[in-house]
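K.L.:
The structures considered in this document are given below.
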Structure 1
Amino acid sequence: MSLLELPPTQAELPYDDGVPMESARHKTQMDLLIDVLTPWLAQREDGFVGGNMFVYYSLAQVRNQDFKGPDFFAVLGVPKGERKSWVVWEEERAPDVVIELLSDSTAAVDKTKKKLIYQDQMRVPEYFWYDPFNPSDWAGFAMQQNRYQPLVPNDREQLLSESLGLALQRWQGTYKGIDATWLRWATIEGDLLPTPEEQEHQRAEQEWQRAEQERQRAEQERQRADSAEGQLLQTARNLLAEGMTVEQVARLTGLSAEAIAPLLLSSEP
């Protein structure tokens, strides 16, 4: 009687093939997608985001040593925590969203073979691709009746992810020293999910604004105090000119005798 062969676990499976991504821009684009989604996920009690890590979906894949996973993927409804790789039979679910970053050497496979794997074998609800060096080459697909149907950009030129309730949009700017057109996560209203650097800049800007408002309030209070004191001094000057003594003026105005005494000269006719 043979023992039942159990599927390998995450701890038993390879998780790194040592092959770097196609270029520094590809790596930076992957980091950008992950960096902005991580704080968003931190507000939830569940979820995982990964990139350039193995995703295991079948024992045949393991036997064939076909380990390479997507450039980016996100999963909701799963416990948080570190993974060496994503093992579908352990997690009991495939990713909700997959993004492949195209290059000259991978575009054909990403648009055909991998697309079919995500559609037919992994059953990923949403699949996107993007070429960091050719921003016009981007597309998205959503599962409908067991087949991927192309997504149409909305009025903001976004591709919507119903799985995440977010949108993907292209953004021209500098990230980690590289000026390019980047693929970024945003709200459906068009607000970009900020990078950690942008969050820090926003916090610094808010702190500066609070400090500036406090400075302006203090300046207004000082001006009001100066104005009130000036009016009292003018009243004291007028009373002295009418013949009142310093002591009498002090009692009427609340000013000190020391503050009133210098006004005697200016109040003389």
Structure 2
Amino acid sequence: MKLGSDVAAVVTGAASGLGAATATALAAKGVKVGLLDVNEESGRELAARIGGTFARCDVTDEASVDSALAAVRAAHGQERILVNCAGIAIAKRIVRRDKETGAIELHDLASFAKVIQVNLIGTFLMMAKCAAGMMTLEPLSPDGERGVIINTASVAAQDGQIGQVAYSASKGGVQAMTLPVARDLARDGIRVCSILPGLFNTPMFAGLPEEAKKSLAATVPFPSRLGDPSEYAMLAVHICENVMLNGESIRLDGAIRLAPR
């Protein structure tokens, strides 16, 4: 897909981290970007800075998704690009024994379900809503391409660590959806790929002490540092521009394989 002012995009989780970097990179290519997030203050600030349109969106709520998409489509027209970056993470073992009391504690169902709802079901909902809109568009090229969807999974989908049962399940589901959804949408010229980031310097790491960040960075074979969100954005832009990338899940991780803890 040739990126420019005649192309509209929607980015979820766009107020910070990977989503903000991707929205910025697409806008730099001239794309009209709709920024969706629950963080209104940061989202509106970034939208103003890059010339995009912000709409508050809870990806777990269908009415919220419909309202947000209606708002950005009113400003930019039907999107041809969707980048799903909205996500949350928690750290809990499925069952653990308290070292002091010996009591056995179970992972609560509510927090497990919340991670699945945001990361997996939210991704599914956004894909379905945006693909339905993309289907109404005329093809861009002789190949018949109408649009592209990029999802954010994680290396935890393949080598999840202790305490990542909810997060790994949600991101594994995102990766598992990639090929069947690409096949579902192939006849209509809509491509689907997922990116599996490794350790990136995003708000998820913001609360860590500097020494902890350095320790994590040292586990990455090369380059031995945390990834920068702009590097995720570079790959997202390339996927948009390279029509042969379809149905693929791509690790972006500096060759790291996560240890058990």
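Read the figures in this text as sums done on the coordinates, not as results from a lab. Bear in mind that the values here come from a model prediction, so they are computed numbers and not experimental data. Cβ atoms are built from the backbone, for glycine too; each structure is taken alone.
K.L.:
So FRET efficiency 1/(1 + (r/R0)^6) of positions 94 and 126 (r between Cβ atoms, R0 = 25 Å, to 0.05), computed for just one structure, reads 1.00; which one of 1, 2 is that?
P.N.:
1
K.L.:
Consider the structures 1, 2: one of them gives 1.43 for Rg/Rh (Cα atoms, Kirkwood Rh) as calculated from the coordinates. Say which.
P.N.:
Details: 1: 1.43; 2: 0.98.
The correct label is 1.
K.L.:
Taking distance in nm of label points 7 Å out along Cα→Cβ at positions 46 and 246 as the quantity of interest, name the structure among 1, 2 where it is greatest.
P.N.:
Comparing 1, 2 by distance in nm of label points 7 Å out along Cα→Cβ at positions 46 and 246, the maximum is at 1.
K.L.:
Ranked by relative contact order in percent (Cα under 8 Å, 6 or more apart), which of 1, 2 sits at the highest value?
P.N.:
Going through 1, 2 one by one, relative contact order in percent (Cα under 8 Å, 6 or more apart) peaks for structure 2.
K.L.:
For the read-out FRET efficiency 1/(1 + (r/R0)^6) of positions 206 and 238 (r between Cβ atoms, R0 = 30 Å, to 0.05), a value of 0.65 was computed from one structure; give its label from 1, 2.
P.N.:
It was calculated from structure 2.
K.L.:
Which of the displayed structures (1, 2) returns the greatest value of distance in nm of label points 7 Å out along Cα→Cβ at positions 86 and 190 on calculation?
P.N.:
Max of distance in nm of label points 7 Å out along Cα→Cβ at positions 86 and 190: 1.
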